[in-house]
Structure 1
Amino acid sequence: MKVSVVIPCFNERGTIEQIVGTVRAAPVDDIEIIVVDDGSTDGTTAVLKENVSSVVDRIIYQPRNRGKGAALRAGFAAATGDIILVQDADLEYNPADYPALLEPILSGKADAVLGSRFMGGHPHRVLYFWHMVGNRFLTLLSNMFTNLNLTDLETCYKTFRAPLVKSLDLRENRFGFEPEVMAKLARAKARIYEVGISYNGRTYNEGKKVGWKDGLYAIYAILRYNLFP
């Protein structure tokens, strides 16, 4: 099966070329790489045009910054693979984990697979306590409404059968994508699996972008998409 890897990218000049090279080297036989430049202003666009365009299948240039959710929708629409896999551009997640993410779908057991940072014996960089608490709270709140038993709602690594994710009416432009897509997968009665992954988190000085305001909005998105579908 062909795997489309969608990489949303905003102001990642220092990492985008390296992550694309790592994705290209991932142990997947048939892979399509789509980068969505979400209105970058730090020189990322020039790096994409000069150094990356020749080694990916497609680059989509958003005219302005609209957020991760909007970038993913653009990438999903352009994807031609049987499976769609989300890959952040910041080197926190390792494409060496792709086989574990793909196996439940390839074997016919799953419609969607999430890579959990909180299960399995994989290496994790030790960082922010309150980020972990916040993620656990959001995961618990989402699970209460969806009746799922996820361990990591806010993980980047989400893998879908392409027809399924393309059939969902996704609307969130920013980080509300995570709770929205889980609410809609649960409502569609998708078969969802989790697998353990490694995680090399970065600090705010290293470019981390998610903050407490995103956490508050995620609470709203959980309520919005579960109570008022």
Structure 2
Amino acid sequence: MTTPFYVAPEQVMKDRADYARKGISRGRALVALRFTDGIAIVAENPSETLRKVSEIYDRIAFAGVGKYNEFDQLRVAGIRAADLKGFQYSRDDVDARTLANQYAQILGTVFTHEMKPMEVEILVAEVGLEPSGDQMFHILYDGTVNDHRNTAVLGGDAEAISARLGETYREGLGFDEAIRIGVTALAGADRELPTGDLEVAKLGRGNGRRCFQRVSDADLATILA
């Protein structure tokens, strides 16, 4: 009888984490910023058809970086979970914290038990009736949940983008200024991002029951001009 091949659990977890981080780092980043009337999400995305930022429910948005087919599966699962809870109970019972916990359980289970982890990081953002109710949850490939108050950065060169964002962000921003700060943080000093390579959306308190709204290329060009 042959001796089974043994790998220390710590090494297995490290290898999976390294694999997931490498896959995510090859993708393009996105940033989310709180402004006076809601939350703005700015993503580097040259595709005209594949979306990284989407609506989940009335006041909740989803954003993902990494492997598209994997975070899109999570997006669909989140929509179904939110619709089911809103139908069974009340629309007001659907919140970002519960969705973030469900996503964390899914990603944590896959990371621990499957051969290949998901190469994704996701953001679940909710705009409150008042600014104090705004929430942003950043869920990592291993199920770790980080709660952000004012800004969040996913994918790509997250550390450098976070540093640039920290130098320019301040509370009380208007929507247009928040977009410009987000684009500048994504681009850095050595390049310029055209509007065709950007995907921008906002969760606005003044948008009615469904707070999610995409920003068209024409409006974005006006803002950046």
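Any read-out appearing in this document is the output of simple, stated calculations on the displayed coordinates, not a laboratory observation. Nothing here was measured: the structure is a model prediction, and the numbers come from that model. Cβ atoms are built from the backbone, for glycine too; each structure is taken alone.
Computing relative contact order in percent (Cα under 8 Å, 6 or more apart) across structures 1, 2 gives 29 for structure 2. Computing Cα extents along the principal axes in Å across structures 1, 2 gives 71, 50, 31 for structure 2. Here distance in nm of label points 7 Å out along Cα→Cβ at positions 25 and 81 was derived from just one of the structures 1, 2, and that gives 2.9; the source is 2.
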